[in-house]
Structures are given as C-alpha cells and as structure tokens.
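> In what follows, structures are represented as structure tokens.
All of the numbers you see were taken from the coordinates with simple rules; none came from a lab. As the structure is a computational prediction, the values presented were derived from the model and not from experiment. Cβ atoms are built from the backbone, for glycine too; each structure is taken alone.
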Structure 1
Amino acid sequence: METKIALENLRRHEIAGRVEIATGHGGLQLVKIRTPWSTAEIYPHGAHLTHFQKNGEPPLIFMSAKSDFAPGKPIRGGVPICFPWFGPRGTDVGHGFARLAAWELIKVVASPDGNATVRFALPPIPGRETWKNLRTEFVVTVADSLTMELIATNDACDETLEIENCLHTYFKVGDISAVSLTGLQNAPFDDFAFGANGARRSGDPAALRVAQETNRVYPDNAGTVEIHDAKLQRKITVEKFHSQSTVVWNPWTTQKMPADWGTDEHLKMVCVESGNVKQNKIPLAPGKTAALKVVLRSAPLK
C-alpha cells in the first residue's frame, strides 16, 4: 500500500507526452522523460540515471544486464552519484550513501523549446547526523544533450564539511578495442589498477586506449574528455564544470567484481567520471555551495 501511495504522489509531477511516472525494474519507481530529440530514465532510488538516448543513435549510457534493482543495493551502470565521499570508507558503504538513498522528486519543468528538467532532493538520512546540514539536489536537463548538476549547500552555522562528489558515468561503446580517449594526454594520474594503490604515473602523450584493467584518477584536471568510438562511429564529449578530478575506469577481467556484473561486459563500456575526489576533495564552509555540472553530447565520428 505504501508503494502505491508513493507512486501516486509522484504522478502529480507528470507532464503529458513529456514526463511519465512508471514502475521500473524490481518494482522501483521510475521517471521517464521524452523530448523531441531524446529519451531518458531516472530512478529516484539513488537519483540514478539509467538511460539517455538520442533519436536514431544507440544508447549513450551503459547498464549491466545483471544489475540489482532493489532498496539497499546500488544500481550497476548508468550514472551512480558518489557522494558525500568517493571510494571505500572503512566499514561504511563505498562511494557514499547517496546512491542508496530514496531521493525525492521535487520539481519537473518542460520548456517551450522542448527541453525537460527534473529536480531531485536528498532527504535527511537516519543515522547520518554528521551530514544533517548538507542540503543536496540533483538536477537533470534532457535535450539533444544531457546536463547533470549535483548541488550541495552547507547550511550549518559554524561547521565546515569535507565532501567528495563524483558522477560515475558508464558510457556504452561498440567495442572497447576500437575506443580512444582524448583530453588526458600528458596529464599525470594516480594508478589504482592491479593493486598499485594510487601510485603517481606520468601522463602519456598519446590518446588513451583501454586494453587492460584501468582505474585512474587524474587530479587537478578540469578539461573536457572525448570518447572516440570507431565501432559505433560516434564521438561522445564529456564537458565538466567545477570538477577538478577525472576518473577513467574499466574493470576488465582482473578486477574482482560483485555478482551484478557480467563476465564480458567490460568490452562494451568505459567509465569517464567527473568530480572532486581525493586530493581535490572540497572543504565546504558554512553557507557555501559546491555545484558539480557535467554536459554530455554526441556526434558522428569524422
């Protein structure tokens, strides 16, 4: 009964032909968005975007076919929100509690120009008193591009909160062997693959090709990254704002993965993540706001 009531409450945000509230995988609530150029899907569970596709193109976002869709479990693929920390944190949940939370859909706008914007708020989480003054929203604008904004404000009177934020975006590719990444040439990175434990490596002058387990954090790196996909004949542009870290990840077959990951799925994806992590973590002073923004675009590969 509670699930039915919650779904009906969400449906007050529906806009005919543009924004639909539906029941998704695992019985979870799902927000479906349609524009003249594209479609998108977002689960309030984790405020997790699982789909974006331009008309006439393959999906831009990769999802694991084995992903769990259940309360208390992260969704595998799409765009997990890593917040308010990134990576492991002792015995606490990895990548922060935001991706496991039930976010609230608070506003939907369909613009006359065809764009659609949805806004989610992270409610207070029981047992997370340290973060009670952190007001957080996730705003997604769907058009012929996809814009995602993670906005966190410290409402405390006298306490600085140290946060990390990251939009852990899984991109769909035709064949990882036919993919190259530009925009990271000559950039030093911290290596976390094969147990390197964050060893600093010198940047390579060539475009990055993924041919083995790859887990790199590029610190102090605010530039745009492009994914060149020769198989799908597509170029994906990852433009970011207020982001000083770029993460590139593919587990290959050597990184131990949970049961929600398929054996060969590394061949069809690459993660290019935007945020502020590790040495770029943010000391968020009282009254201050950290607004991470990422714009994704695609075009034919020339």
Structure 2
Amino acid sequence: MFPNFLPDSATNLTESTSIALIQSIERIAIATPLRDNAIATTYVNQGSGSTPLLLLHGFDSSILEFRRLLPLLAAQQETWMVDLLGFGFTERIPGIKFTPTDIKTHLYHFWQTLINQPVILVGASMGGAAAIDFTLNYPQVVKKLVLIDSAGLTGSSPLGKFMFPPLDYLATEFLRNPKVRQSISRTAYKDKNFASEDALLCAALHLEMPDWHKALIAFTKSGGYQPFKFKQLGKITQPTLVLWGDNDKILGTKDAPRFKRAIPHSQLFWIENSGHIPHLEKPQITAEKILNF
C-alpha cells in the first residue's frame, strides 16, 4: 500500500528496494518561520543506533535515490532521509522563494521537530552543498559530515541562464522530457545497465507533484548553491568523509581532492568503477565506508 499523497504512477515501480522505500515514506507538517502555513514534509526513518544518520538527496531528486543504501545503513544505524524544501515529495507552498537559506531553515526545523540530537549528515551531489551550508550555519547539530560526489566547489545549475519567461517554463519542460532524463541517468552511472525503467521512474516520480516546475524555477533563479571558498570550508571542524566515484561524468573527479585539502579533518575514499551516484551503483561499499566512519 502506497501513501496516498504520492502520484499514482508509484504503482509502476518494480525493484524491491524502490517499492519498500516508497511504502515507508511518511509525511509530517513542519512549522517554520518561512510561512504561516506548516510545510507537509516527506521523510523516512528506519533503524536504531546512538548517533542518527541524516541523508540529503541531490538536485531535482528525492529520497528515492537512497533506495539501495537505506536498508544497508538502517540494519546497523538509525537512519533518516528527508525531501529538501522545493524537492522530492515535500509540499511546495506558494510564496516561498526556495533559496538555499529557505532550504536550511526548513531542514533545521525538520531536525528540531523529529530528531533533536546531533547527527552524522550525509549529502549527495547538491545534497552535499546543502550539507556543507547546514554544517557551517548549525555546527552544533552536525557531529560528522559525509560528502558523496558533492557539489559545492562548482557553479550553480546551467539552467539558470534560461530562467526567465517564457524560457523558464520551457527549460523545466525540457528537463521533464523522458529522453532527457534517461540521458542524464545514463551519464550518472558508469554501468549503463543501472539506467533501468525503474530507475527512470524513481528519478521522475516527483515531477508529478503540484508546482514542481515553479519551485525548480524559483530555486534556480535564486542562484542555487554557489561555490564555497576554501576559507569557508576551512571552518568545518567536524570529521568529514569524502566519498567519490572514480568515473564521475557529472561533476568530474577534480573536486574530490580539493575538498580533502580544504576541509581540515577530512579523509577521501575513491569508490572504484562507479559514476556520480555510488550510493546507487555501489551501495554496499558506500554503506560500509559510512558505517565504519
């Protein structure tokens, strides 16, 4: 039985990990200073352990990208995942600008409402930039930091230059196109066999949520996550693990050692024979490194 707030096409999922995750998604109204209305926020919580893990997904994605990683982590550690403001299946309330500041404000109030103890913060791709931003602003919340093929040293989305009427809507429709999303999916993996029909549906299911395109336009217009300076990254005092696929064709591989140099208490581990999303392509080794850390 799938949650009734999800699109009907969720019933077309076929992979066991996809089905198990979608069936476990919950929704809670999170009060924030952003609007008078509470924000219906989607999340998953599984497992038990002393220091919870909190996982943040990438750009135009959802918690479904952790479908293969979750059961491996939750078997040994309490694990939380949340759809960031403006993304996934979390409610997109009109009037919010969906800036990085809004995202970290919403994330803090989610943490305060449901977790309220220090966490090991795990961010993948854009979620890595969100995790860095959150760590710098709420250092008392983050005990350790894990970055998986993280954004944060490169510029904002190339879609930004198209985000003015009528091209803004057309840009999101281009991104919605199944052939475009399949091409992106294939680029994200080293092994193209992972770009299955189930993977494509997991990556596109949230596009059916109300006001998906409006929130994406607003976030991109805001400039998104700008590159962090080495001086900023040097302020991160938490132990940090940088995980990076050695065949990343989305962000490349040059930023991995740069993060290692910039963040004082950090270590870098290359995930071999993996592309941009090792948590999907190599979930066992990704989980092992996170749990050992």
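> Which structure, out of 1, 2, was helix-only ellipticity at 222 nm (-39500 (n - 2.57) for each DSSP H run of 4 or more, over all residues; to 500) calculated from, if the result is -10000?
The read-out was computed on structure 2.
> Looking at Cα Rg over 2.2 N^0.38 Å, point out which structure of 1, 2 has the largest value.
1
> From 1, 2, which structure was FRET efficiency 1/(1 + (r/R0)^6) of positions 30 and 270 (r between Cβ atoms, R0 = 35 Å, to 0.05) = 0.85 calculated on?
1
> The value 92 for volume of the Cα convex hull per residue in Å³, for residues 190-237 alone was derived from one model only; which of 1, 2 is it?
Only structure 1 yields this read-out.
> Of the structures 1, 2, report the one carrying the highest value of FRET efficiency 1/(1 + (r/R0)^6) of positions 70 and 278 (r between Cβ atoms, R0 = 25 Å, to 0.05).
Top value of FRET efficiency 1/(1 + (r/R0)^6) of positions 70 and 278 (r between Cβ atoms, R0 = 25 Å, to 0.05), among 1, 2, belongs to structure 2.
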